[in-house]
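Just so you know, all these numbers are worked out from the coordinates, no wet-lab data involved. From a predicted model like this one, the values you see are computed outputs, not experimental measurements. Cβ atoms are built from the backbone, for glycine too; each structure is taken alone.
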Structure 1
Amino acid sequence: MEERKIVNLKKEEFAIREHIKKNLGKGRISRVRVEYTPVGEKIIISTTKPGLIIGRSGERIDEITKNLKSIFKFENPHVEIDEIREPEFDAQTIADEIATSLEKTGPLKFKVIAYRTLQKIMRAGAFGAEIRISGKIPGARAKTWRFSQGYLKKVGDSAKVVDRAKATAQTRPGVVGIKVGILSPYAKLSDRIEINEEFMSKIRSISEKLKEESVEMEKPKTKKKTSRRKE
């Protein structure tokens, strides 16, 4: 019984995410989280454009709340907006941007779009990034193109820190799939070593003092010559 409840909750969460993303449009939402509290249901929408999601005097928030009550039978839904401060490190935002660009300009310029996006991510300070574009580009046969730069974990516990996302673009030749992986500079890596510069400067100053003292100790002491008077 517990397993069925968990499966039903996950299905409901997926349906809520798809409904909100469909209504608000592609490229505006990164993540949608659903939290169940004793007071009611909390829906947290992560976005780079909070003004477009909220609307004039909260019109869109009211519309989303009404839809959640009518479609999903929520008693007291509460919608919150979580603004993404650095969209260059959000994989879903980047994947949606690439998909929107491919739909507007066409799949022939996919290399230009991928390299520009990769440079933007790396200039922002990311450790590494990877973009995979697969589909009928540029020819009639389906092919996967990989664009990567920097350092990116693929296996192990450190790979869980990498932010990954998927998106699809509807183009004339067919559907194009986009996969994005970003390792942000704020990610905590188990094999990363950070050096405290203040501590190292103190050690250097102490070592220099010790060297100076040892040099002074090693210097030979010169004996003063005493001149004897002739009697």
Structure 2
Amino acid sequence: MAILGGLLLALLLPAFLSLGLWQWRKAEAKTQLQSELDTRSREPAIAMPATPVDGEALRYRRVVLRGSFDVSRQILLDNQVHQEQAGYHVITPLRIAGSNLHVLVNRGWLPAPADRRIVPVAEVPAGEVELSGIAVLPATRFFNLAAQPSSGWAPVWQNLDLERFRQSVDYPLQPVIIQLDPASPGGYVREWRRPDERAERHRSYALQWFAFAATSLGIWGYFLVRRP
């Protein structure tokens, strides 16, 4: 019995510790990103370059930009929830003044109609606009379960795939997305998710896995001591 318990412990203990460390590292990574955002967003705002830049150099920097929106390639990013209500993030490319270079601007959250077959209308400011916001890097890992259209422009996307967008337009694109400031015109609900959101939940999960490891070790030790 002791041998069987020892073998079981040898399997469970590393698994529990590994899962706990995985959750802890996720929490630390989120906390680090939040610290970087807090630091870089407090630096003086910079003008959005009219030439291609390295995305990492702009990440979490506050930028100001001037240009005109391309409404023909606007995206409604699906499955975005605000206060337990489903909706979309409105992503609109902006042509940077003085160049043909564009940058995607997340103009905020728009509620979805009760009938999800109806695509909501997201009004776009006409003419040249001046905006400010925070530059963020788009996600690079996701599952895309929806079939891509063979032709035409489909405004509703499940994921913001920057490479897919590049292949859909005939102009160059900056490698960042601008989260529009609440004070800038032409936006919707802009309560941006913090990078460290759910960090405490990950730490809680980590402590649970560590507790499972300690409990398993304690139970094995208890029966080992009680063995006649």
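Comparing 1, 2, where is relative contact order in percent (Cα under 8 Å, 6 or more apart) highest?
On the way: 1: 14; 2: 29.
Structure 2 comes out on top.
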### Message
Given a value of 43, 28, 28 for Cα extents along the principal axes in Å, for residues 41-160 alone, calculated from one of 1, 2, which structure does it belong to?
### Response
2
### Ranking 1, 2 by mean count of other Cβ atoms within 10 Å over residues 153-160, the structure that comes out highest
2
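Out of 1, 2, which one gives 127, 55, 43 for Cα extents along the principal axes in Å as computed from the coordinates? Intermediate values should be presented prior to the final figure.
Numbers: 1: 127, 55, 43; 2: 86, 43, 31.
Source structure for this number: 1.
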### Query
A value of 0.95 was computed for FRET efficiency 1/(1 + (r/R0)^6) of positions 57 and 193 (r between Cβ atoms, R0 = 35 Å, to 0.05); which of 1, 2 is the source structure?
2
